[in-house]
Structure 1
Amino acid sequence: MFLQRAKSMYFVDGILINSFFELESNAIKALEQKGYGKVSFFPVGPITQIGSSNNDDVADEFECLKWLKKQPQNSVLYVSFGSGGTLSQRQINELAFGLELSGQRFIWVLRAPSDSVSAAYLEATNEDPLNFLPKGFVERTKEKGLILSSWAPQVEILKQNSVGGFLSHCGWNSILESIQVGVPIVAWPLFAEQAMNAVMLSEDLEVAIRLKYEDDEIVEKEKIAKVIKCVMEGEEGKGMRERMKSLKDSAANALKDDGSSIQTLAHLASQWNLGK
């Protein structure tokens, strides 16, 4: 199936990409080089739900947003592994202890454990995720932490001024949403293209620090705490935040009337018009 899809790309006129030139300029330039036949590439993003809802109305609906509004600026780490990512029971324990050890404020979107990193895509569970946390964790962190079961209004959470970091699986939607609000990332890829995205964020753009598994495929609490503290209050984290703010401006500019993505979309429309 993958081979068939790859071959079929030679028979299309163009491919629309949910990205923008300033984010992936080298990759886009490489794709535009000769040798790819008639295929054209059109970065027309970022296309996300950022700005699609009224922040005040949503804040009245969700208690987590009310809680965030009471926290100091850039003080809260948002922890989420997307709509499908899951951790093992042992890894949930290490992450919980790492968050506690870091001493940072946090919001954690927690799912029941699974040994399959993509289990939430494949199976539903009625089990309460809070039952799988280390004993006493919720009580010990109640002044600084908030646990949400399975789902959270991610876009609205990331918009809050109190959110200063995002521990993410590095799914593409989450990356774009984080860029559009200027929040640096603790990269924890799980599956699919997420590891590649994490490399781009950490090594190329330098707006993330990547957490890597040890030999026994566990990220230990000490490393988790160290990286979280680095992003939230360290000098390296400050530099990441500044670079992310620059990307935020580039993302906004790409969607202005004279921006790169709007110009690309206009060029595509003119090609369609000529093809009538």
Structure 2
Amino acid sequence: MQSNGGASINNGAAESGQAGNGTVLWSLDSRGVATVTLNRPNVNNAYNGDMISGLHEAMDILGVKPGLRVVVLKGNGKHFQAGADLAWINAQGKLGPDANLKASEATGQVVRRLNELPVATVAMVQGGCFGGGTGVAAACDVVVAADNAIFAITEARWGLMASIIFPQLVQAIGLRQVRRYALTCERMDALKAQQIGFVHEVCPLEDLEATTQKIVDALLMSAPQATATTKRLNMEIAGAVMSDALFEDLVQRHANTRRSDEAAEGTLSFIEKRHPAWYKPREQ
């Protein structure tokens, strides 16, 4: 990994660097607050193989840093995270089952690791938060959203299935809401997301950083070990710690769906900017 020479990314970072061919930036300040920044703004921070490996690398680096207290996850540019890069998904689906299983496992492990980090996590969301982005946000302890944030669980729209983020989504907003939004792929604004329990705080876009920092400061007031044990115990009580068997099943289903005819047609329809073959508009 190449260092950026210790240049400040956020709050006078004591250490900073990049991973995944620059698709992920990380910094760690003197308080023990890490900032992990998704850095593909030209494609609305849609994830691909580089970003997935970059997130793993950033978590590996930060996970062994002494004094780590809080992780803030954010996106560069106008949008937080626009889900999967569908051009990458379309190409990935044409590969063999082993390659697809490996990609699904790496993707699923990002969300699983983030969900179970023994430190507090905060998602700072502006603009679009779609598909896998909703899973990433749901895996964080606190979600702060700008008033221009838009959320959608979009996988089924493209012939895909969000199996690897279903546990976090169900835990965040409940089965009833997931049954609607994962099937319709409707978009919801920040206030609607707050109403159904996905978002904790909504603020003007210009106040997003300051609002997030207030939450971070409150988290830093809590004792580190008490934070870790409180988080873990609450997850265990809620049944939110995923078993290896369930994870492996979700990964397999995710990989299988990516190689389906529907996924090929759905992702191609996105690339070609047209409706998928299964959509028949209502006759006037």
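From which structure (1, 2) was Cα Rg over 2.2 N^0.38 Å, for residues 46-125 alone calculated, if the value obtained is 1.31? Let's see the in-between values first.
Working: 1: 1.31; 2: 1.21.
It must be structure 1, since only it matches.
Have a look at 1, 2 and say which one yields 43, 24, 14 for Cα extents along the principal axes in Å, for residues 206-245 alone, as calculated. Write down the numbers at each step before the final one.
Numbers: 1: 36, 16, 10; 2: 43, 24, 14.
Corresponding structure: 2.
Of structures 1, 2, which gives 21 when relative contact order in percent (Cα under 8 Å, 6 or more apart) is computed from the coordinates?
Numbers: 1: 21; 2: 17.
This figure was derived from 1.
Here Kirkwood radius over Cα pairs in Å was calculated and came to 19.2; which of the structures 1, 2 was it taken from?
Numbers: 1: 20.1; 2: 19.2.
Clearly, the read-out refers to 2.
Can you say which of 1, 2 returns 0.45 when FRET efficiency 1/(1 + (r/R0)^6) of positions 142 and 198 (r between Cβ atoms, R0 = 30 Å, to 0.05) is computed? Show your work: numbers first, answer last.
Numbers: 1: 0.45; 2: 1.00.
Going through each structure in turn, the value belongs to 1.
Here distance in nm of label points 7 Å out along Cα→Cβ at positions 22 and 70 was calculated and came to 3.7; which of the structures 1, 2 was it taken from? Intermediate results must be reported in sequence, preceding the final value.
Values: 1: 3.7; 2: 3.0.
Traced to structure 1.
Out of 1, 2, choose the structure whose coordinates give distance in nm of label points 7 Å out along Cα→Cβ at positions 150 and 238 equal to 4.3 when calculated. All intermediate terms of the calculation are to be shown ahead of the outcome.
Values: 1: 4.3; 2: 2.8.
It was calculated from structure 1.
Where a number appears in this text, it was derived from the coordinates with a stated rule and is not lab data. It should be emphasised that the depicted structure is a prediction, and the values quoted were computed from it without experimental measurement. Cβ atoms are built from the backbone, for glycine too; each structure is taken alone.
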